[in-house]
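Computed from the coordinates by the stated procedures, all read-outs in this text should not be read as laboratory data. Every value quoted in this text rests on a predicted model; they were computed, and no experiment measured them. Cβ atoms are built from the backbone, for glycine too; each structure is taken alone.
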Structure 1
């Protein structure tokens, strides 16, 4: 018998202004009638009728400017190390696959790695220039949108994650709104993964002055704030950990033996406060 491939999964799009259903082709909202446009690269631009504030305006301009060099900011072996750690967590949470949304997907490096493991991955990012690169990497759907008004229907995904995005939102209100939106678009029983810079790690202020995607307006988000936000969003803490201790200057030859040092830091109470990232995994009841 011939092998019949299953059709790609479809996720309902929603108007970021009124949350009415959007037609996939025309990008017109069935409720308020607003018609959305596509960028020159064909990326659906599902942004609110006006960007919410100065933060979004500045971030939109910044990421349009750095999209061309974003993939080369960190040495490939260091970037691959952290991609492997994040992909492993997704595989552990969803051992049988599922629909995954990468919120703040950037150029799609992580999303592509997750997709390569058999997941159906969608990506959303404020910058259409970033998303234009992500959409060449085998994702099921890529969209320009804001984290605080995600352009997807309720209960659409098995897991939503955001990596190194929350500190760019600058205010507690935007972080809380993003966590709430991620919870909204995840199905009951699904996961929300918040993976961001640990404010207690002393190296971040040094590194963030050097990389093009950080402008100096960022705010590192305490873990306690993330835990408050998931509770306020009706989510339940599932796993809380500190992860990573591989600096960007680590030579390739030392990266493998250094993993033992990193693991020791991650597992040692008191010492793990210096780990690079806070990771909060929440589950939707």
Structure 2
């Protein structure tokens, strides 16, 4: 196919979508252009996720509370395996109770990134994660979520922890330096998440496209296997790092609660 085109060009309404997106101009960060190909691929991935979720839900309804898996490979079995895998990854960074609390965000992100990466392995399609606009949006969602959760639970204690991570009185001496380092570190996180995912997926898709163009039958097979590996690893890395960031907040909350309980215990003992 010509450069910048895919099978999505033949879907009715694609030209209208492209014209509508063209009116938005470039993205506000790095002036990345908004490509209709990536938006259409994103919508395709979301549609696939919706259909898969409905099929899995139908399987659960047919099971009527039976916890045993289906006797054959079904959408329900696939979703259960995928969700359990996400839960295992999350538990590398936080307790299971906390992982369940944040599962509603991390699981859909994992599905979206995985299926977006895998779409690039199908000749004639472009992965949505090949666009910085897509990957930065995913990274920004994680960044906004864990900071919102931290402020909700700790209030200004979230800022205080950045200024004095150790929580010791002597730590406040270095707080002007710590607060700058921590703020920069946190602000870099969505960019690092997005650039890492973008570069790996874009590079892998470019290599695959080159070898498909040379010999479209046998030669690309090893590179498709490599692409599958890259798609899985990059999903794992994104979800693991996102879980680590949320797990840090959970650890700070736990530390704050223990310190608060200890202070109350000392006051009660004094009285």
Structure 3
């Protein structure tokens, strides 16, 4: 009996030592701060999935910071943020990259085929941006926008000028407010034009299309890149390696976005997706 007690105590001691070492290893890892654009559903989805993997699989403490795009880029350049998975290049965030390219590292695209522009329901008569002037009364003379200062908003101000949309005004709001306005218009089958982008859950919910942009004000298809502070590689090599490999498609990001849209908290939506896709996660961590 005494020998059994001794073995049990020894076993507990080994387990405690292992836990202590594990805790020490976790404590040795730096806290990672990742910036994302709050209100951009794809940004919220990608950041929470990546953040959960960094925490659960790689043992980091992770702080997710919702910020405006300009602050996000500046934060990564200064080191206030370690990374972002929400850099739209080459057009939408091109101005930020041009100013800060010597102070950041682009790890690569985490989503290909991204696009910004003016979006309408498929039942709307307008086909091109120029058509908005012709049908301005149907749209109440407005384009429903998102946050003032966002890349798509700056491009839209340029589009209004280049296409001579003298009867149209751009109305700033937010990503959620834009989606709410689109929901109401779709329900009533009323014309509406919004600033928008893909990937976005609204393309899974309704039949939408981009207005044609022959002058290429909004540019061609883009990619969403992961951008990090130059010091991250030395600070967290395994985290950097994972972030470099992290890349997914429209169906995958759409599943997380729709789950959040349907009421799941971003953290839970991320955990649920990770649990359902272990092979995908394993591939990013190899």
If helix-only ellipticity at 222 nm (-39500 (n - 2.57) for each DSSP H run of 4 or more, over all residues; to 500) is computed to be -14500, which of 1, 2, 3 is the source? 3
With FRET efficiency 1/(1 + (r/R0)^6) of positions 84 and 172 (r between Cβ atoms, R0 = 30 Å, to 0.05) computed for every candidate in 1, 2, 3, 0.85 is reproduced by structure 3
16.3 is what came out when mean projected area of the Cα convex hull in nm² was calculated for one structure; which of 1, 2, 3 is it? 1
FRET efficiency 1/(1 + (r/R0)^6) of positions 148 and 236 (r between Cβ atoms, R0 = 25 Å, to 0.05), calculated, reads 0.15; among 1, 2, 3 the input was structure 3
Figure out for me which of the structures 1, 2, 3 the number 17 belongs to, where relative contact order in percent (Cα under 8 Å, 6 or more apart) was derived from the coordinates. 1
